[in-house]
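The next part holds the structures, each set out as structure tokens.
Bear in mind that the values in this text are calculations on the coordinates, not laboratory data. Only a predicted model underlies this, so the values are computations on that prediction, with no experimental measurement involved. Cβ atoms are built from the backbone, for glycine too; each structure is taken alone.
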Structure I
Amino acid sequence: MRQTERAFTLAEILIVVIILAILAAITVSQFQAGPIEARSVNLRENLSKIRMQLALYRQQHNGYPSAANIEQQMTEFTNLQGDCASARSTEFRYPPLLEQMPGNPITGSKQVRTTNDPSITTPHAAADGGWWYNEATGHFHADLTDSHVDPDGIRYCAY
């Protein structure tokens, strides 16, 4: 009696390979959206944190940080007038509100472009930067051109 050998046909192997390729294409596309979405979430969180600290600074100092010294005034000890010091004292009693100025997660830049014109409420970026701050109104945004959008099509500078 003769035993027959069983094997897969070429058509069966091709069908399995095609199914695996389709599954791989689906999962790879989901992983590619991850970093873009993570940067978008990180940007929103950074903006929320900085805006809350700006509101706290305004309550403590009866005004917003100066455009010229915003990074120092947010990361060092301050007095009522907003002068800065690296150590706490009886005069410089307000603690730092941020450990450090975070970088914009889209560009990595920590640079803060400023204005004190109360009529300007959003940045008009000619080039990608870090942050945009209006000393007169306390508005704080990502300083990015309109070409940068989140996965939903919303401009990052409009956050």
Structure II
Amino acid sequence: MIIELTPEQVWEVIEKNLFGVIGMVTKENEARTVGIVYVVRDRRLYIGTGKDTWKVRHVAQNPHVSMTIPVHKGIPLMPFIKIPAATITFCGEAKVIDPEDTPPEILQAIYRGMAEDNERVAETCLIEVTPVKDFITYGIGIPMMKMRDPDQARGRAPVGV
């Protein structure tokens, strides 16, 4: 049984979080992943990074990416009980954006106090990820006890962009 979630349910969880893992492919067709911090605007995820990073090189060569967002689960007042994270996974189309072509409110959300440091921001760029197709979830929108059963924990929702 796959839980049918709405796009709004999944986007709400994505917007409440800020850490994810982006998967890319090198020009030699080798898979690479890296942890990132993101912000969400208009159902797109924005990642700030240096212009010379390998993330930028890989995305510029191949815009097809995947992302996984882990969602912490825990029992209040009992942090010693380990519970696996829930997850949201999706495919996306990515593009590299120059900070000059980015709305100021997105720059402020990503760079916070550094957004006014023009020299520092000039050394960066943003990666914009637009999710496509469906979100595949595990443990989203269900009680923690149901996460023990993969058949009850798996979910799917259209991206709904």
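Looking at relative contact order in percent (Cα under 8 Å, 6 or more apart) over structures I, II, structure II comes out largest.
The maximum of distance in nm of label points 7 Å out along Cα→Cβ at positions 17 and 145 over structures I, II, that is, the highest value, falls on I.
From I, II, which structure was distance in nm of label points 7 Å out along Cα→Cβ at positions 89 and 121 = 4.2 calculated on? Considering all the candidates, the number was obtained from I. Computing helix-only ellipticity at 222 nm (-39500 (n - 2.57) for each DSSP H run of 4 or more, over all residues; to 500) across structures I, II gives -13000 for structure I.
In this comparison of I, II, the computed figure 1.01 for Rg/Rh (Cα atoms, Kirkwood Rh) is attributed to II.
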